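Bear in mind that the values in this text are calculations on the coordinates, not laboratory data. Note that the structure is a prediction, hence the values are computed from the model and not measured. Cβ atoms are built from the backbone, for glycine too; each structure is taken alone.
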Structure I
Amino acid sequence: MSWGFLIFLALVLLLLLFSILRYLNTPLKPEFRLLLISIRILLVLLLLLSYLEPEIHLDRLNKNQTIPVLVDASSSMNLFKPDSSVIPFLQTLKNANQTSRYRKFVLFAFGDSLRELKDSDGLTFFTDKNSRFPPLLQNRKLQESRDIIIVSDANWTNEQFSVDQFSNRIIHYLPLSQKIIPPFLSLSTPVNIPATPADSSLLLNSTINGFTSEKSNLKVDLFHQNKLIESKDVETEPGYISKTVDIKLPGTTPGKHVYRIEVYDSLKNLYAIRHILRFATPETFTYSLQPGQNSLDMRFLKLGISRHPEFREIPFGKEKTDLLFFFRYDSLAIVKGPVKDQGIRVFTGTLPFRNTTTIPVKKDFSFIPPPPASSLASLKTEDLPPPSSVLTSKELIPIQTLLSANIFYQSQKLTVPLICLTEFLHKPSFILAGSDFWRWDFWPLSVTQSEENAFSFSSILISILKDQLLNSLSDAFHMYTTSIIKENDSIPFLLSLPTSISNQSRVNITLEIRDMSGASVIQQPYPVTRTGSSNQSIMVKPLPEGRYSYTAKFSYLKKQYSFSDIIQVQKNQAEITINDQNRALLEQIGQPVDLQNQLSFAKHVLSDQSGTDELIRVNVKIARGWALLAAIFLLFSIEWILRRYLTLD
């Protein structure tokens, strides 16, 4: 107990004593003085209790006549033949209850939550997703029980678990039969597939995992636009499966392509499906630089892009290009420029607007660190030199800001985008709203860390522009999944929208999902606003285990877009991929039930009265709550009414 608390307690007692002396000196009848003093003492006591929240330990005779039976209701129990082991044992306990006059077995199910069961018939399915063992002290019947029976595989998912709660108790556990491993299949593919030239094939390294109790002949099929383009046979031996399969993606046309890979054994009704998105690039991307400009920004940018052989320069205005670089604003006719439908205009040191303000950068300038999801998230802005000037315009509306800064201009603090994506003339445009970015190309990565490697901003810029070109490469619509879909989990569908849809435009995608019998299980519109990001997605409500076909449709500018494919919803394997019963833990806290003499065991436990008259400790914690606050308010009200009645106020 600290000195500060003792001083606080002494002050409270002095104030209480002072108020008591005041009441003793009032010209009231003794019974009123006693009543007011009692109310004041109770008030101070309740206020102290609400402040200290003490825990009171009470010892009393154990009159509890129940024996808790904790039954694990998680789905992992299905691996241990519960119909032939768990359910008969619970029926034996139920029969023993009928012959016992005093002590009774009480069933509790735990997993997702702890709940008391009226009868073992209430536990016919083991479906809980989790297997959290309940703290014994949080339930009165469990807290006061000396004997506890545990029916569980003991593969509990508690973040914190202590065996100390089992001390001074007699724990019994039911040994379970050998685990049954259900057959299953899963397929893993590379998460990020590099962009490859369209006219070349791509070897995709995939891994098949699973388990079968018999020898299997698996089929591996590759589909593109729901057409089979390759098929392989994979033989597996009984037991766990781990096979690596090389799948060849053939050459195709430039653009985005979604492939579906299926692994299945139709005889055993085992299926696994994965989708992959491939960027098939043209042989080269083309770019043009605005002539008549020989700034250092342009020279360093040209030097940086020359290090990327996939980019080829053509004279400005000769033909449409993928990238069109501008370094000054001449006229609207010039900045329109010859750019491809999926091309990007890049404005460096200029903006495509006539009304543009140039703000010289002085001392009052600071970068705003890029957000974690930004392409420039690794940029150490605290070490970079600021640009010589910043450009801003009311017409500039960023769609995605990669880097921004704070600057004072005309006694006002402004937040301006330095590097951003926007839309100009209904096409994507990339903005570098400043000058002298060339200095970043040989600025040390970190001045404070004395690193000598140069930070090549132009190389990062070209990589970002290349990613934008890849994202806008195709005018087709794709909607697919890349993760394993599990039952009871929402389904994330990734979207690849046509480049003809301008940024910030909104479309209504109608998604229909059917089961293999053709019955519609989901038919719902999903409004989507194109952001220009390659990570757009929609979430669809969970589906039961099974195989489904889906079709997504929408229209834009009188043109119809559609995409169809197949998904596989797999059984959630989290709870059924455990090891055998955790006997090591169970033997540490208890002793096994004799499987050959279950009824004798039950009768013996019910007849054992040795611990029924022992002292048990009950912990009562007084916590701040509505009841305590209501009592304090009631006493204050009574004291105020009495003081008014006795004309003390």
Structure II
Amino acid sequence: MTKAFLKIRPRMLFLSSMVILIWAALLVRFFHIQVIRANDLSDRSKRQGGNKVNLAAVRGAVKDKNGNELATNVVHYSFAIHPSEVENREQLITAFSEATGRERKYYEARFNEPVNYVFLERNLRSEVARPLLELSDRGLVSSRHGYRSYPHKNVASQIIGFTNVDNRGIEGVEKQFDKNLQGKDGWIVLQQDGKGRSRRNNAYPRMAPVDGSDVYLTIDLQYQAILQDELQRQINRTSAGGAMGVILEPATGKILAMASLPDYDPNAAATFPRATFRNRTVTDQFEPGSTFKVVAAAAAITHRSVSLHEEFNCGGGRYEFRGHIIEDWEKFGLLTFPQIIQNSSNVGIVKIAERIGPRNLYTIGRKFGFGALSGITFPGEAKGVFKPTDDWSGISIAEISIGYEVSITSLQLALAYGAVANGGFLMKPHIVEKIVHPSGTVSYEAEPTVVRRVASREVMAELTDILELVIAKGTGAKAYLPGWGVAGKTGTAKKFMAGGYSERRFIASFAGFFPANDPRLVGIIIVDEPRDGLHWGSETSAPVFKSVMKRIIQADNSILAHKPVKERPAMLVAEATRSEEVEVPTRTSAPILSYSVPVSNEEGWATVPDVRGRSLRNATSMLRRVGLKVAPLGSGTVVWQNPPPGKRVRKSSFCSIGLGLN
């Protein structure tokens, strides 16, 4: 080593050490930034250099059973560009010109504007925007927006409900199934430059929105419109305070129409009183009057408390029961059990209730579902009031047998008469048919569900014959449909007001089903406070049932397959010998069409055979013979089936059958 090197060596060592230390510090800092704090700094960079934008999901539609839209979205799309970022100018100009019909010159001028962001189109309808949404260009920006629309206005409004300004359901099905309908919003991060301007960058993260599912109701739009129209006509005619109605399938419990008036238009809900939002067929309870006599009648037949031909002295329409006077609307003398129901004699049914006893009457009433929630998936359901026998007073058995001291909903009454119509089964009501995801998968589908057996098929067949007399020769004559067998019961109840029963305010009702030989539809009509002189259920509610069902028959050809042949059942023949002859459509052992060997005229389609009352093996053989698959539930003989007999379905479809003991 030279003396010169030795002289500068300390300086070189110092400089080298400093360089090494600096590089070591830089490496440590680099490691800290790139590894230890990588995620944190990346997020901070995106927050500072990116703008996260919400991508709203499209709310699912609410549809009727046939796919008609009841609640939908009016969706619009807007398109803009960052001119300096456009990758294929000519392709975009051509695509927009072809989609909208505008001249190319219009878009060329938009592309030439000396700005960073310019709109090409705003509020394009979905069908126009669809091909434009398929374009892929870094400089093209699209956005969608929309609002809820109810195309049929007041029709089914209290079932559907409506949404608030945030597109969240706050009434009806919109509220009950909000999570299914609303979907899940997505988001996209837009690149933001130093001047705060945003643009799309495919390198930035994005999560696509998941649109809401469509909810299909069991409601038939045509049935619903007919029901609401006829109820409104009767309100106008009788100056009533309101009206309610329910139509359902007795075999499945599916609700085809359900209305209460006054109602509202969900497109302008804020302009209507809140009271009109409530679906009173589910939420409001009332004392039913004589339509409740079906409970005492079913109990009497079940326990053989009386015979069909036994006569009761109705005392000229007046009977003292434990210090309480029971009165009839007419001065009846001797009446048989069927005639008591036919003429709606309060005295007669109270005397029969004495034979039945409190426990048996209460047991049958509970089996019919009174005093309990029905299980419908709809907000605000009332369970009614049906007190246990321990809470009954000395006259409760008389009051309850004629429809007082008990409160029910219109839906409960419909389900009870449905149990009579279907041979003795209380069904769980369904308002939703299915829920379909945007991908097409069905996440939920309603299946007929038996809550319990109320009474045997034989008991309900006898009761149906008696209810046919009500229409043929009794208080329900104005519900008669020429050529059809109708079974039903009228009711007139005083309203309890200011501590007592009013002599001027009434609830008029009718409950019935048809065809009586093979029931397809159950209908309940309630008219609240019709004017004096028109307050009887026979005068006010029964005619509405007739008008509704007549229009449904005219509108729905599938009902005609179940029109009965005109034969006179034994009970009507026996009654005719006691008085004048009456021409009526009557109960038959089978519908007019035979389904034992159904034949399809169209390839790929089959007519569903009637397998009710048959063994599982026999039913399975019949269904497979016409190309259908079988989904059995329970054991015994077939008590219900879905689809119903006579319906045209595609081959390889499933037919659900419920088996039980008759």
Structure III
Amino acid sequence: MKSLGKWSVEHRVSVNLIMIFLIVAGLYTILNMKRELFPVFSLGMINIGVTYPGASPEEVEEGICIKIEERLKSLEDVKTMYSTSLEGHGSVTLELAAGTDINKKLDEIRTQIDLIDSFPEEAEDPVIMEIKKNDPAIYLAIYGEVDERLLRDTAEKIRDDLVETDEISLADLIGVKDFEISIEVSEENLRRFNLSFDQVATAVKTGSLDLPGGKIKTKGGEFLIRTKGKMYTGEEFERIPLVTREDGTTVRLGDVAIISDGFEDQDIKARFNGKPAALVVVRRTDSQDTIAISKTVKDYIKIHKDLLPKGITLGYWFDMAEMVQDRIDLLLRNGAQGILLVFIVLALFLDLGLAFWVSSGIPISFTGAFLILDYFGASINMLSLFGFIMTLGILVDDAIIVGENVYTHYKTGKSAGEAVIDGIAQIGAPVVMAVTTTIVAFIPLMHIQGIMGKFIFIMPQAVICILTISLVEAFVILPAHLYHALTPPKKNKALIYRVCFFWLEWLKKDILDAHKWVRDRIEKALMAFIHSLYTPVLKYCVRNRYFTLAIGFGVLIVSIGLLAGGHVPFVFFPKTDSNWIVSEIIYPLGTPFETTEKTIKKIEKGAFELNEFFRDRVVDEEDIIVNNFSQVGIIPRRDWKLGVYGGHCGETWIEILPASKRPDIPAPEVTAKWRE
């Protein structure tokens, strides 16, 4: 350690270049790092889904799920396998063992599924895919009392516009029905035109096709031939010819059938703020930034809100960027407060310049840690920011110890260079061991198996990076600056400096004299405390070491008893106040869609009544309900909770004002009142 301190003192230019590189490169990295709510990682799970229209859950289980399970049960590297049977759909999910090549396993599963030849004839082709956690970044709501088709067409256009932007590449529609062209053939018309149902069905199948026609070779080159006959609207289907009579007239599909260009008969309906709605779910991919996506959507709303069809309004919902930005702001606030507090406390006992350079270790360590995290492909997310906030009070410990010991050597009369070198040599090894033990304590968290291990991996990684950088800063960068801070300034200043900046020297002298006056009195009071109270207590504890040890064991036993007795509850993640509250309703299978919808509207009405109840307790008497979103026919999967589908289920979400605008109204109180 002595040689490291000596190198730092003798190569101050190199040290400053290292410091500038860490700060500049780190800031550039921070500005360009991906920002997201939680880190993206492979779940190591594969899902096989099969749609079986009109089948009951029992039929789906027998005809789909059991056959898939029997075919795949002999696969290797499968940790767990479970199936879900719903009305009209069945799925089997496989969780793979750690380290399994998921792409290779996907190909193996596809091969096995293709060997199953006993699926029901009505079942659709299996869909085999890796389960990826593409979290929504923001929801864009298109709502209003307008025609359902106009609402969907507008939502589709908005989705296509967003996907064409540079920041967004993945967006879906929810709360809307799929398009469907229904053809109702009249038996009377079939008899009138002497046609059979099979003739009509064949005409529909062959009348809407895109077919390759081969190629034609000429002297000028080759030409590909393709027939374009795919139809997309009801009017196009009406013109499909069925038969040509002897008199030359043509009987078309529209003459014998009623063609409806509408939507599938699905039990799905969404509402936003009490009006029919379609929502565009904007999701982020592995390389996209949540805050940039949110900004793009909000800018789109501002630009297009007055260009929509009459009666349609735009709004946004469940903006994940707000959570990410809140954590970034929290880190910045805590970092600024940490730097200020460290500087003030050190300045009360040490030299001002020394206190400044010790405090500067916080931003230097932060920027250097972000630089390393970006190299390893990490992102700015809730867990990495939590790791930074958690180590905020730890990362300057090594620099404080180094700075204080160097100052102690300097006070004995040594020169600045000797004080720095001897001070680091004396406490170098203990400081390294102290930081290393903290790093070692976090290493096991990086080796937890399963999804939870992948989820929290970034947190110990961030802690280890920032502590490592803080150690480098304390032994490579800090010694050179301590040497500069303790070296007396040159007395013979340049003439222009003495003429133009003489006032600066006066101000500096006044500040240093005031600081010395305060520091001397605090040091005197501290020494009095040490000699009058601390030293006698310490001597007593040393003389009665068995009694002191017994007290320590007693405190340990009481602590264990408090935990074992349940007096101090244990929770893995504590519950925090939230701005979102959800109400779910699940009736027995077969309950009419209209009954569920009526209940959801009643729950909506109860949510809006909360505005009047809490108005007097909200800042500026605003509505406590910011937004309300409901959907009937689906409760989507959240985390590890399976989704529910069908006309017997529904959910209602409310977004309430942030806690700063409802200081004495916790979310549980709002929930309890809504439940009434």
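Given that Cα extents along the principal axes in Å, derived from a single structure, equals 103, 85, 54, which label among I, II, III identifies that structure?
The read-out was computed on structure I.
Upon calculation of helix-only ellipticity at 222 nm (-39500 (n - 2.57) for each DSSP H run of 4 or more, over all residues; to 500) from the atomic coordinates, which of the structures I, II, III produces -10000?
So the calculation was done on II.
One of I, II, III was used to compute distance in nm of label points 7 Å out along Cα→Cβ at positions 68 and 484, and the result was 3.4. Which label is that?
Checking each candidate, the match is I.
Using the calculated result 3.5 for distance in nm of label points 7 Å out along Cα→Cβ at positions 100 and 292, pick out the matching structure from I, II, III.
The read-out was computed on structure III.
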